[in-house]
Structure P
Amino acid sequence: MWGFYAHQQINRIAVFTLPIEMIGFYKHHIQYITENAVNPDKRRYAVEGEAPRHFIDIDVYGDSAIYKMPRYWKDAVEKYTEDTLVVYGVVPWHVNQMRYRLTDAMRIGDVKAILVLSSDLGHYIADANVPLHTTKNYNGQLTGQHGIHGLWESRLPELFSAKYDFFVGKARYIDNPQLEIWQGAVRAHEALDSVLYFEKELTRIIESDKKYAFETRGRNTVQVYSRDFSKKYHEMLNGMVERQMRRAIEMVGSFWYTCWIDAGQPDLDKFRSFQFSDEELKKRKIELEEWKKKKIESRQHENN
């Protein structure tokens, strides 16, 4: 999972890729779509079965599995069984399932579902574009690099994304969304070696007391990767985080657009004035507060 900040930025900026027929509705509800981009991460600790929707440990399936893995759910189940797939993550298939749900919501004019599903779909698409979401070594725990997940997806965007170029052009129609999200996962996985190698190399050459620092977050003082270490690592990655955020933004907008086209291009402007009721907002807030109790085991990636 990208950190909360990056997820929210990806959903927010994706709105501006949309055509005139869609952007009025999405801009009117941009605060909701931005703020709720992080809801799936919160649900990981409160909803059974949520966690596998955020990743795929593709390397457990063997050498070059990222290129050989069945792209369609039915084929994958026949080859590996559903139980196995769920254990090692299902993000590419879950994105496609969410795409169908959003298309249906647009087709029948269920505005509540359109907003909820748009926010959630953006989250899962963004996750599929994170290199460390495509490996069993998701937090460097197998290579002595514990904490690298939060460094790559949270610390670096928070420090440096203000200077990124997020003009990615207009959303496009995707002919085969299932293959599209897999291509995103392939590109992410191809960057994995560099993610791990450069951190290990920088750790080897930098003074040990310069790798971490302490910062105040609210009322707490927490250990973080130092700004100097983060800057050097960011430079070694040579624009990788920016590229992956750009790809995620363009892909999110394009999936929303594709759902709208496949739904028959419904008039979304008539839903601009929609507002969740106070009761609905209160209920949703209570549901999302459940994540703090962490009743369900989930991978610890970053300090959200």
Structure Q
Amino acid sequence: MFRVCSWHALAHFRNLETSMKIMTIYAHPADTITNCGGTLAQHAQRGDEVVALILSHGGRIHANKYAEEWRKDAPDDAVAAAGLDAIVANKKDELDRAAKIIGIDRIITLDHEDTYATVHEDVVEEIAEHLAAEQPEIVIADHPRSPAYFDAHSVATGMALAALARAGTYLRNLDGRDEVPVRQVFLTGLPVYNLDALSLNGVRNDCYVDITGVVGTKLAAMDQFVSQGYHGVFARKLVESYNGEAGRAAGVNFAEAFVRLYNETHQHLPVTEAALATDPLTRHIAYSSVNLRGTYPVR
């Protein structure tokens, strides 16, 4: 059965009193927040260091604010005539504000064009160098889904996994760089929320993080992405449907779903505190107790 993880379950391989570093690697500025913003907020509250690596500038993806202005009979020239540099600068401001709300310590933007369709060796090397410099214990990236479907998210993760392999070959005597101590990679965005391991031949998310306590923080961060229409009603719809359905699978109100890349080793069969505490009779009532839009209205 899948596991419902809290932040301390994700950190099981380290002493709970010792902080760790998490590095996210995503294609676009908003991806880190929408995919795992709640999980990152809980780790930040714990005192863990969070670094977000963004591969592209995101200037061409979800340019809703600018496209909508172009369609008006009397558009605002300051918005409609915005060039790529202005759009990118605005998106970076939005990401900076969102990151502060979540508690992300540092953002690294590689500023590549967001129109790539295949893996680029130079980008793989860039990511590997940042992995070697940051030395994270945990990496979070998008699930690559089908390797035959080359969307930007799948390609970004393909480059991230290639960079992990490359960074794992670094040797101080040969490269002047330490090997990278990544212990686990958590993949997000797999759109499968099965309740058991036998469904769909076992293709499923296998770890869920309960973000109910920080769902307002995630919404506040998403509200910063006005330029691409991710704020307000959309933010609440996404969290209700995406994190709400993951929560239903996990038996909580709102959750973020992950697939672990590496197997895990335990001294005993692992059963989480959440699984032991669950009342199977009232579980469906308990995970429906939060009125998201009533508690976090659009302002």
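Identify the structure, out of P, Q, from whose coordinates helix-only ellipticity at 222 nm (-39500 (n - 2.57) for each DSSP H run of 4 or more, over all residues; to 500) was calculated to give -16500.
P
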Output 0.15 (FRET efficiency 1/(1 + (r/R0)^6) of positions 162 and 178 (r between Cβ atoms, R0 = 25 Å, to 0.05), calculated) maps, among P, Q, to structure P
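Ranked on relative contact order in percent (Cα under 8 Å, 6 or more apart), which label among P, Q comes first with the largest value? Working shown, then result.
Values: P: 32; Q: 24.
Evaluating relative contact order in percent (Cα under 8 Å, 6 or more apart) on every structure, the highest lands on P.
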Entry that produces 122 once volume of the Cα convex hull per residue in Å³, for residues 154-257 alone is calculated, selected from P, Q = P
For mean count of other Cβ atoms within 10 Å over residues 58-65, which of the structures P, Q scores highest?
-> Q
One of P, Q was used to compute distance in nm of label points 7 Å out along Cα→Cβ at positions 66 and 202, and the answer was 4.6. Which one was it?
-> Q
Assign the value 2.9, calculated as distance in nm of label points 7 Å out along Cα→Cβ at positions 114 and 130, to the correct structure from P, Q.
-> P
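Bear in mind that the values in this text are calculations on the coordinates, not laboratory data. Remember, it's a predicted structure, so these values are computed and weren't measured experimentally. Cβ atoms are built from the backbone, for glycine too; each structure is taken alone.
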